[in-house]
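Taken together, the values in this text are just the output of simple stated rules run on the coordinates, not laboratory data. Keep in mind that what you see is a predicted model, and the values were worked out from it rather than measured. Cβ atoms are built from the backbone, for glycine too; each structure is taken alone.
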Structure P
Amino acid sequence: MNTFADPIRRARQVAPSKVALIDGAKTFTYRELFERCARVGNSLARFGLEPGDRVAILAPNCHHFVETYIGVPAAGFVVVPLNVRHTQPELEYALRDSGTRILLTDRDPAPFRDCVEHVIGLGADYESLLASAMRITVGEGVFENDLAGLFYTGGTTGAAKGVMLSHRNLIANASHWMAAVHQRPDDRWLIIAPLFHAAGSLQILPSVWTGATQVMLRSFDPAAALDLIEKHHITGTLGVPTMIAALAEEQLARPRRAGSLRLIGHGGSPIASEVVRRTHAAFPNAELVEVYGATELSPLVTVLSGEQHLVDTPRIQSCGQPLPGVDVRTRSEDGRETPGGEVGEVVVKGPNVMQGYWNKPEQTAAALRADGYWSGDLGYFDEEGYLFLVDRSKDMIVTGGENVYSTEVEEVLYQHSAVLEAAVFGIPDDTWGEAVHAVVVAREGHEAIDPQTIIEFCRERIADYKVPKSVDFRSEPLPKSGPGKVLKRDLRAPFWKDQDRGVH
């Protein structure tokens with residue numbers, strides 16, 4: 001049995017004087033981090049909290065977030081990480097829906113006082129909270145199947161849902177990750193993805209468990225990230241493809257000394273092979289690793305290591321093989337397991353599968369069936385168990401009776417030297433039902449490119465029915481969720497207003 005208390009206890013035991021966390025000018029050893037995590041959880045008892053009560057954190061990447069993320073569950077409470085990019089109504093919804101009693105935040109407390117019993121500022125109030133702890137203990141009376149966190153999803157799939165993840169879910173997936181990437185005590189991880197997201201907080205438990213060092217980047221900026229990589233001799237980082245692409249562009253334009261990087265991970269959405277190629281050119285010493293998963297899966301399912309060696313092979317389109325301990329199948333709508341090469345919905349079983357959606361029994365029942373978690377992603381396996389995702393089920397375009405997977409078209413668009421960002425989706429068409437449409441952000445110096453050039457470029461590389469019928473150019477970046485995923489529903493919504501098809 002393992003809970004959140006076990007990694008931090010081990011780190012204090014085996015590496016008490018080692019640097020655990022760097023947050024700007026602040027540095028904490030594992031002895032200090034253990035005590036602060038313990039004090040966060042222990043001091044909450046004076047507010048009358050009971051086991052299972054919810055405590056929310058609304059803050060950028062910082063040491064307070066890590067202390068709360070570990071300390072609250074280790075004390076038997078439930079941590080609720082909030083998306084810093086959400087609007088006030090969205091934040092209030094999550095606080096009320098979760099029944100959060102205490103909010104820790106660096107923001108003005110006034111707007112939240114009607115939503116929670118107590119708001120504690122991440123400054124003097126927070127330090128006073130830590131000082132009020134009567135005992136320095138972790139893990140007493142906490143069990144692996146207890147709820148550890150509520151992670152509110154949203155951004156790409158509509159209304160937010162509170163994903164219930166237990167200690168067992170998150171500890172198991174941390175073990176899966178450590179086995180896949182061979183995490184080491186001498187690693188120095190740069191946290192670039194937002195910690196409120198499951199992919200951002202993914203690194204917390206493995207780093208603590210192995211006694212590695214974590215360096216905080218408060219909000220993503222590629223230049224600032226590269227400066228930290230150079231300054232702290234960073235060995236690994238993980239972000240969404242848009243972040244990795246931005247890092248590569250910055251490094252190629254204004255190189256830093258980044259030879260310490262041994263691993264660059266990415267996940268959250270598909271990556272174009274051209275981005276992999278440019279990232280390898282920018283960071284030739286680093287292994288590129290793709291991970292696939294979902295918040296509901298704590299969050300990892302598959303891993304594809306050594307992408308840089310696969311960039312000119314068909315397997316570059318894969319998201320890898322299932323992690324040890326995770327069962328992944330593809331199934332048809334009637335539940336039949338689809339054979340290799342046949343597209344089906346990705347279904348996952350394992351100790352990492354969520355307990356359900358908070359206060360949403362119908363949506364829980366739809367996602368969790370007898371044979372696992374039905375992801376909504378479409379894919380197929382090859383003969384060696386590599387999973388190839390073809391699309392989200394709702395993003396598949398049906399045009400003239402033919403299925404078009406938007407990711408396939410986006411892969412072609414990214415091969416054009418003028419394309420910096422691209423998103424493909426279906427729009428209404430009187431003849432075909434749906435027509436393939438692309439939105440493109442051009443690279444600097446290529447703003448004069450016209451839609452027909454892009455269309456003809458695609459026509460030379462994919463079947464005619466997959467070629468975009470229209471292309472829009474944007475001067476600003478594509479809209480993205482807090483974790484950095486492209487918000488296709490925002491791009492798609494104007495086209496489907498007053499139409500029969502729902503906008504997801």
Structure Q
Amino acid sequence: MLGSYRNRLRGTDSHGGAAPLRRPGAASASSLHAAVSVAPRNGQAMHPLCREQENARLYAYERGVKAAFDAIVPTLKRVSALQHEEDFEGRAQIIAREALGFELPAEILADAWVDQLDMRRLFAWCVFETYRRYCDQFFTDDPLGVADDAEFQAFLQACGFHTLDVSPCADGRLAHVIRYVLRLPHRGVRRKSYAGAMFDIEDSIQKWVETELLRFREGKPNTADEPTRYLKTVVYHFSSVDPHHEGCAAHGSDTRRAAEAGLEKLLDFQRAVQNSFCCGASIDLLLIGLDTDTDAIRVHIPDGQGVLDLDRYVDALDLYRDTQRSTASDALRMIGERVRQVSPDVAAGTAQLIERLLENNLSQIDYVCSYHGEHYADVGHAERFIGAGIGFEEVQLRNLTYFAYMDTVEEAAADLDVGIKIFSGLNVAHGLPIPVVVRYDYHGQVPGARERAIAHCNRVADALQRRYAELFNDGLLHTLLVARDCNAGGLIEVLGCSVRHQQVQGAH
């Protein structure tokens with residue numbers, strides 16, 4: 001089973017041949033990544049452990065999605081230049097259909113002759129419509145589904161864990177940490193992002209209780225008598241290109257402070273579970289640092305008792321350089337040796353999981369080198385919208401979304417304020433509005449769940465308008481309200497949009 005999982009992650013089948021991958025560009029013309037080149041930018045040799053086919057496929061998807069968002073401004077510039085021309089509305093729609101794949105709201109175009117074309121509303125609408133199409137493609141085509149969840153779960157349990165719960169920073173430069181940086185199946189890992197990776201302990205306790213209850217009552221993902229543990233992981237971040245300005249804003253771009261805060265949060269969670277339930281509660285901890293410029297990780301290796309130390313870690317970029325000219329088998333051996341050199345008494349299962357994460361990350365380092373050069377060009381923020389609420393499983397791309405997970409605006413005020421500050425520089429400074437997608441996923445089999453999700457969306461949208469009233473009144477903040485029945489596995493449902501002053505139905 002473990003060998004099969006490793007083969008699938010490397011883009012090969014169980015017999016060592018190339019696994020079938022959908023050819024980039026083979027999707028329909030309406031696909032967001034239909035015509036994106038996947039040729040690497042440079043001709044450097046790949047690392048022996050690099051999964052080149054997977055890299056090409058992931059790059060095609062990333063560039064296709066981002067190209068769709070990045071086409072909005074150039075397209076609207078063309079539309080704006082025509083607003084006083086004859087047959088403006090018809091010509092504008094032709095441009096939009098060809099460049100963006102959808103039409104613009106007719107009522108906004110029809111009002112352009114009275115006054116200036118409302119470019120802020122048009123921009124927000126285009127972001128929201130592109131997001132909707134992106135979500136539809138994700139849930140319909142499953143473009144990132146390469147590894148089987150059941151095989152990953154078997155591997156995780158073989159390592160001694162039944163759940164991997166990851167809390168990265170809400171910074172959009174970490175949004176791809178599961179599927180790209182760590183190369184794990186996104187459905188097999190719990191991910192919930194917070195500013196500075198300062199996760200909500202009560203929320204994590206609730207998830208731990210839910211997990212253990214499922215194990216006890218239903219034997220999912222394994223039975224409660226299996227000696228596996230719940231692995232809580234924090235991913236903090238730093239910048240190698242501009243360490244004093246482009247690190248984690250929540251920690252003043254201080255890498256040490258970010259790591260210390262993440263470790264302290266992990267220990268608080270562990271103590272909270274043990275104090276609330278029993279001293280033998282099965283909580284293990286892992287701390288990972290991410291260089292957002294190169295996507296290289298540093299994994300802090302626990303000792304034999306599971307204790308983490310900020311100065312005891314393995315840097316994947318060092319491993320990459322040291323093994324770049326090795327054979328694949330020698331590179332794998334060196335990864336294992338490096339982990340045990342740093343922490344000789346680390347538990348065997350923990351070491352096995354960490355080795356896999358490091359091995360996976362080597363492909364991502366190659367990904368950045370091949371398609372972006374020594375590091376990403378956008379070392380700072382370049383997010384396209386803020387995601388507020390609960391859900392966003394589909395967002396697995398770097399610098400696409402700033403997350404603010406919440407039940408209420410009040411409880412996530414700090415996270416939201418950071419996001420608004422980021423977008424004040426990205427958008428408002430250039431006269432563009434801040435697009436906020438308010439999203440609540442729900443379980444459709446629970447009576448009244450959809451109605452409560454709608455009420456959540458309404459409440460958060462109203463609170464956003466009150467908290468950032470000046471931005472909203474100036475047309476510099478717009479909201480899209482969506483929900484999704486995660487049990488049904490369907491598409492998102494658009495509930496309302498401030499651009500069109502739509503009324504959300506079913507909230508009362």
Structure R
Amino acid sequence: MSTSVDATGASSTSVTDRGFFGHPRGLSTLFFTEMWERFSYYGMRAILTLYMTKSLVEGGLGFDEKYASVIYATYVSSVWYLPLVGGWLADRILGARRAVLIGGIIIACGHYSMAVSSLPSFYAGLVLIAIGTGLLKPNISAMVGQLYSDKDERRDAGFSIFYMGINLGAFLSPIVVGFLAQHIWFRNFISSMGFDPKSSWHFGFGAAGVGMTLGLIQYVIGRNRLRDVGARPEKKTATARSESFDYVTGALAAVGGVTGAALGLYFGEAGVVSALFPCVVFFFVGYLLGTVRLLAGSELKNVLVIFILFLFSIVFWMTFEQAGSSLTLFADRLTRITIFGWAYPSSWFQSVQPIFIIILAPVFAGIWQKMGDRQPSSPGKFTFGLLFAGLAFVVVTIASMLTGGGRVSPLWLIFVYFLQSIGELCLSPVGLSTVTKLAPARMVGLMMGVWFLSISIGSYIAGLTTRFFAGNDPAVLTRAFGTFAGITLIAAFVLAVLTPLIKKMTPRAA
């Protein structure tokens with residue numbers, strides 16, 4: 001396999017490597033690794049809110065909506081902010097390849113911990129999954145970017161294919177995990193085997209662990225295809241290490257962390273848990289400000305563009321990630337879940353969106369590749385993503401107005417997920433590609449962490465929306481969903497106005 005070095009100094013496979021549907025062979029290994037990792041994550045997420053809010057008689061934890069929303073929000077946000085740490089560790093110590101392997105092992109242990117029916121193992125599982133995902137997510141995406149040279153027009157298409165792998169796992173997992181956790185047939189089956197039927201939730205969590213284990217096996221088998229990317233960084237001398245520590249950056253990070261923790265404790269409803277998210281976010285905001293102040297010239301402009309897109313990414317994920325919180329409860333409590341008299345698990349709705357992604361991802365990849373230089377700029381694609389996300393919440397706002405204390409047709413949620421899928425394909429894979437393209441070579445992992453931090457903040461806001469279902473008041477839901485729709489559509493308009501300025505700041509974002 002011939003290799004080259006792109007303009008940022010990162011090793012990448014040459015354009016002659018077309019062994020995986022016209023793309024580098026290493027993409028296949030990363031595709032299937034991410035597919036199984038997402039199988040484990042989305043399978044567990046599909047039942048997490050339901051498990052926490054179901055009564056003890058139903059096998060759940062019996063949490064009220066407000067407490068469950070804090071736990072869910074803290075968990076999903078940590079899954080997305082810990083990539084900042086994982087990216088830094090890979091850049092400085094582990095290398096991306098090793099970080100992905102270690103992360104996958106920790107994730108599997110977390111899922112198996114949740115398969116044990118106890119509250120301590122439940123919380124331990126959430127912590128382990130979050131830590132493992134922090135190591136795996138930014139670094140597997142960074143390696144996808146390193147497979148392509150800086151000017152390789154296959155890059156966005158490659159990320160779209162990679163994204164299809166994510167959604168293949170996300171499609172299969174709610175069906176498998178949801179069936180094991182919720183379906184009456186499986187509960188009767190395990191009861192006949194001598195198990196408590198209420199333990200079906202833990203069979204679902206265990207299935208997620210099996211998925212991650214399969215991903216690890218595949219990753220190890222295909223490791224030779226990745227020998228030119230994700231290597232461990234070269235060791236620095238003692239002098240270089242001491243010079244690399246910046247006391248101003250450290251001070252900014254520490255002040256940010258203390259400030260965030262204080263705000264979380266003051267405004268939070270669950271003590272230390274409420275303080276965790278703002279503490280970490282403010283810490284990394286301080287750290288990133290200290291890091292950015294050392295940049296200049298084109299590097300500074302590129303990083304500033306990443307931060308501009310970061311803000312709009314937060315708005316997108318604020319609505320999109322409600323699939324695991326408010327939209328899950330909307331499906332479970334306010335949507336018809338029977339067809340021809342047959343009841344299906346409400347968690348199966350979370351497979352609808354991945355179906356659309358699987359169908360549409362090759363279409364979008366082909367469109368971007370065929371358009372070549374004529375395709376919309378990265379911020380232009382972001383604008384379309386926000387537009388469709390906003391329209392999706394216009395639809396769910398209308399649906400919430402029609403509930404009237406009853407249940408609405410499942411077609412409403414299907415249409416919501418269709419619109420969100422179009423928005424996701426316009427924004428998410430393009431965001432991953434843009435970050436790997438704009439980030440300075442020595443900061444790729446860290447900047448990928450910044451991208452995932454935007455998902456973290458958006459996910460935290462989305463997680464808190466579970467509390468809107470306390471009392472099942474349609475009027476409250478209508479106002480909440482309408483507010484999210486308005487914010488997202490306004491953000492789309494603002495970004496459209498800013499797009500020419502962003503393109504002037506750095507042509508590489510075009």
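Of note:
- Which entry (P, Q, R) yields the derived value -25000 for helix-only ellipticity at 222 nm (-39500 (n - 2.57) for each DSSP H run of 4 or more, over all residues; to 500): R
- Structures P, Q, R, by FRET efficiency 1/(1 + (r/R0)^6) of positions 98 and 450 (r between Cβ atoms, R0 = 41 Å, to 0.05): label with the highest value: R
- Structure with the greatest value (metric relative contact order in percent (Cα under 8 Å, 6 or more apart), set P, Q, R): R
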